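S.K.: Listed below are the structures to be examined.
Every read-out reported here was derived from the displayed coordinates using simple, explicitly stated rules and does not represent laboratory data. In this text the structure is predicted, and so the values were computed from the model without any measurement. Cβ atoms are built from the backbone, for glycine too; each structure is taken alone.
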Structure 1
């Protein structure tokens with residue numbers, strides 16, 4: 001599990017097609033603290049460490065992961081958001097982020113306002129039922145508060161200078177594809193409200 005507080009960004013070093021997916025090598029600043037089998041959120045997608053050599057960390061991605069997330073669009077040199085799985089003694093500063101990306105969205109506009117940036121993102125309308133004004137959502141692994149719901153399938157966020165510079169958000173442009181994980185709690189509530197299946 002993650003918190004949505006991105007630790008740093010990394011860079012894709014290599015991408016190799018393999019059977020049933022692809023193998024990615026990513027330059028990770030905290031690689032020395034990783035071990036085989038550890039979980040790392042890459043743009044909000046939970047991946048398992050398969051190999052560590054210096055700052056080079058390798059992950060195997062399944063075809064399903066490449067299809068559902070934006071990771072299939074990463075190229076050599078692409079930057080990505082990175083967060084280690086939350087430790088048992090850590091502080092919970094964001095919200096519950098599982099690293100299970102639900103869908104992708106696209107940036108529709110970016111407006112600088114003073115030192116901040118107002119970013120609007122369109123997501124598939126079927127996921128809007130999990131979104132509430134001032135609720136939490138993870139965009140490329142970043143825990144964000146929904147500032148406004150601006151349309152039937154569009155959300156607005158305020159991005160602080162710290163988040164803008166520390167994450168890949170400073171690379172966004174209209175049309176950028178982003179990973180989206182809606183609030184897990186909303187999905188559980190929906191499930192609990194469903195009529196029980198009669199056996």
Structure 2
């Protein structure tokens with residue numbers, strides 16, 4: 001087990017604990033339906049990671065269990081499925097409102113990933129992979145599982161955000177735009193430093 005007094009260990013352990021607790025809170029709503037969605041999304045995440053590593057697109061230098069797997073399976077089996085469950089449970093009903101909701105989720109996820117790639121040894125892109133590739137796959141992964149979730153998880157056990165709070169002038173509108181504008185700005189700063197290097 002690869003545990004030490006470093007930022008990678010702190011992030012790995014804390015994120016594992018928090019997402020496990022949060023996932024449990026969603027799963028207890030309906031173990032069978034949310035559980036099935038969890039298993040499918042987790043298995044898909046693991047398969048995709050192995051494929052991408054096999055293709056030499058990126059690596060995970062730091063892992064809690066480096067001799068067990070080439071991927072940080074504690075993260076892949078908790079963080080990504082939790083994100084799927086979170087989206088399926090709380091995304092607004094109409095698809096036109098799901099898009100900005102997932103837009104914010106993708107930007108939060110990408111912010112965390114880019115920070116981890118540039119500041120830690122949790123993940124490292126190879127020259128054939130970049131931020132845009134990850135951004136695209138975040139969208140594909142979350143939207144595909146929103147669709148799959150719609151087939152598995154019935155409306156009576158979902159808790160969609162009221163689309164009205166996302167309208168102009170409402171608190172959701174301000175939160176959404178704060179997330180998008182701030183992450184786009186930070187992406188610009190990141191690109192500027194990358195080009196400078």
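S.K.: Taking 3.7 as the value of distance in nm of label points 7 Å out along Cα→Cβ at positions 1 and 33 derived from one of the structures shown (1, 2), identify that structure.
M.R.: Comparing all candidates, it corresponds to 2.
S.K.: A value of 1.7 was derived for distance in nm of label points 7 Å out along Cα→Cβ at positions 9 and 161; which structure in 1, 2 was it taken from?
M.R.: 1
S.K.: Given that Rg and Dmax of the Cα atoms in Å, derived from a single structure, equals 17.0, 59, which label among 1, 2 identifies that structure?
M.R.: Derived from the structure labelled 1.
S.K.: Tell me which structure, out of 1, 2, gives 26, 18, 12 once semi-axes √(5λ) of the Cα gyration tensor in Å, for residues 25-120 alone is calculated.
M.R.: 2
S.K.: Could you tell me which structure in 1, 2 was used to calculate helix-only ellipticity at 222 nm (-39500 (n - 2.57) for each DSSP H run of 4 or more, over all residues; to 500) as -23500?
M.R.: 2
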